[in-house]
Structure 1
Amino acid sequence: MRVLHLNTMLRGGGTDDQCVKLVAGLRKLGVDAQLMGPGGREFEPQIQANQIPQIVTPPEGPLKIHFMRAVAREIRRGGYDIIHAHHGRDYWPTFLSVMMSLKRPKIVFTRHLAKSPRSLPSRLLLLSLCDQVIAVSQFTELVMKHGFDDPDSPEAERHHRPRLYGNTSKIKVIPCAIDTDRFHLRGNDLLLRSEWQVGPEHFLFAVVGSYEYPRGKGQREFLKAAAKVHRLLPNARFLIIGRGALGRTLQQDIERLGLQGKAFLTPYCHDMPRVMNTINCLVHPAIGTESFGLVLLEAFACGRPVIASELDGIPEAFRIVGQGELVPPEDVEALAAAMERVYKKGLDLPITEREAMHRRVEENASLPVLARRTLEMYQTLL
């Protein structure tokens, strides 16, 4: 079996990460999986680290014509059975490249977002352009099949998410996965705690992720909840780990809410398993759209409980382990109450329970599981 994965981005983020790791996992299963996309992008070190041979594409050109010609030539040359695209911006170029090649490989699209494509032509025709659409969660499948409306949400992007039209039986759910060889149990890193200006006695609640305009990933709601409970939780500390344009606003929130010495903005850390093993509880107060919630699985795989918003595909990731609590999105009171309950359970879970949490992630949402499920889909499709 020969499979060509197309990706015109490779700049980082969840979609690129899942794409590269899927190619690597398929290759370990003996599939001749290739990755085709631009060279010299931010994700090149990850491609090299996974020992994936990359077919470098030329500059896209007007209407991506140079890219499509290069892909069509590669399809004719390589004799691929399946062409697999991951970004919405690549769906139409993938289909047109296959048409230009005069070959007939199967076409697979993965939808990594919790919404259907933006343009009406794509929503009308996407299912007729391909042989299979992979939804990364049951919620993403629901949106594509039926649409989803949340008109009362403060987030405009949640108000209306339309459905796809056509043969929705082509949509298959294959959930996202994490690298459980990388995210595993380690000791509490006292050096990292020292860098964060907290001691071994402190209970660390942490939000992990970027904080961009207008509202980030719920970091401001996290600080509001922290302000409600910090007097009741004397040894609790509240960390915002990441980077983004809201940094100054968040620092002002810390001062305005009286959280100096309790809440901290910490720099982005590339060694996220080290972070997950050093915090005591991950807080994921998501407020926008989210297809699945991989960061929950990263914390679970390191044996840490999670408090997360109960929205979109996040509950699916949470249920894999279920250690912690789900709270209504935008509900600061509920978030504060959940933080108090988790704090009262103590600094650390028993090691046997942490090991069991890791095993559940490994058995249900590890990269080998993702690769195997995708290979089974390919085999059925062929």
Structure 2
Amino acid sequence: MTFLEQVLDPPHYGFAKDGKFYRPTHREIFKEFFSRLNIFQSKKNWLPFFSWTVALFFWYPFLLFWFEYFTWPLFIVGFIYGMVILGSHGTFWLHRFGTHRTFRFSSRWVSELCRNAVIRVIPEEVYIISHHVHHQISEEAGDPYNVHGGWLYCFLADATHQNIRKDLSERDYANLCQLMKHTHVRLNTYQEYLKWGTLSNPYSSVAHYAVNWAFWAAVFYAIGGTPLVVTIFAWTGIWAFGVRTFNFDGHGRGKDRRRDGIDFNRKDMSVNQVWPGYVAGEWHNNHHLYPNSARCGFLPYQADLPWTWIKGLAAMGGITWYRDCKEEFMENYYRPYLAGQPPKEAAPAEAAVQETSATPA
């Protein structure tokens, strides 16, 4: 087993049985879920408890919005914020920068501004480590949100399957920290990890969310008063739950929905979907083909808002380089397809190490 295949804390029912992926029953998944949220059983459960406390908090503004403050103008504003801005920021920060490091910021303060450009929802640790594993063994036993496990398996995965092991050696813990250092999250020392069971420090994490939420609540209150604050937080909650369904849909809901001329990666069942593509730049099959590319909208109709942000920041000097694999995709896959030829099978791996200066000419 590779290092990444061993860093996640397996559920009680295991990722595999008899050498094959094990699909648990709904009862087993719910039992695991509530066990992982039980901070009275172990303080090392603090991160999934915190993550779901954050998500459930949004039910209050969600209900307030629909029953007290609903207007069509506010609906449109909330929809744009929740679906487009939060969706694109999640792809920009957590996916392309946090996990795959497809671009580099010019300074830490630019990084921090981008990190906090929206209301905080998903802790970096919950997303980044498990996503590395997902790419390593996509749709195999150990993939934390394996589509073959079903919708519930994926939806509750941040609590049931995405947490790091609690018994890492000091050396393995240090190696795991290397996957998070560039995000500037306050990481635990090894002794703190033995106490809390996470990379992230609980006190720093809670304080960070408190300051972020207070700041954005004040900003939106100054712009539009209580109705706007409620609207924005309500739609933040819609995204917080909706994003948990993405990988199940993004891998064809367990069926092969790949289409010739659109989905060129054939190593897994990821698909390019129009809705996630347009609102969040999540052309998922393209991403699995070239995971280290800062651009994933390769074809002319595939709009990519996170890529627009990256290019805009590069033009302003906030990003110093990025990886853009569009030309490799066109050369190795799309042009051969148009010519009726097989793909060249070249080189996602080669393209992944090509760095492109982001300094405007």
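All of the numbers you see were taken from the coordinates with simple rules; none came from a lab. What you see is a predicted model; the values in this text were computed from it and never measured. Cβ atoms are built from the backbone, for glycine too; each structure is taken alone.
Among candidates 1, 2, the computation of relative contact order in percent (Cα under 8 Å, 6 or more apart) that gave 15 used structure 1.
One of 1, 2 was used to compute mean projected area of the Cα convex hull in nm², for residues 94-197 alone, and the result was 11.4. Which label is that? Show your work: numbers first, answer last.
Details: 1: 11.4; 2: 7.5.
The value was obtained from structure 1.
For distance in nm of label points 7 Å out along Cα→Cβ at positions 134 and 238, the calculated result is 2.2, so let me know which of 1, 2 that is. The structure behind it is 2.
Kindly point out which one of 1, 2 the value 21.0 was derived from, the read-out being mean count of other Cβ atoms within 10 Å over residues 86-93. This figure was derived from 1. When FRET efficiency 1/(1 + (r/R0)^6) of positions 110 and 190 (r between Cβ atoms, R0 = 41 Å, to 0.05) is calculated for each of structures 1, 2, structure 2 gives the greatest result. Computed over structures 1, 2, mean count of other Cβ atoms within 10 Å over residues 14-21 reaches its largest value in 1.
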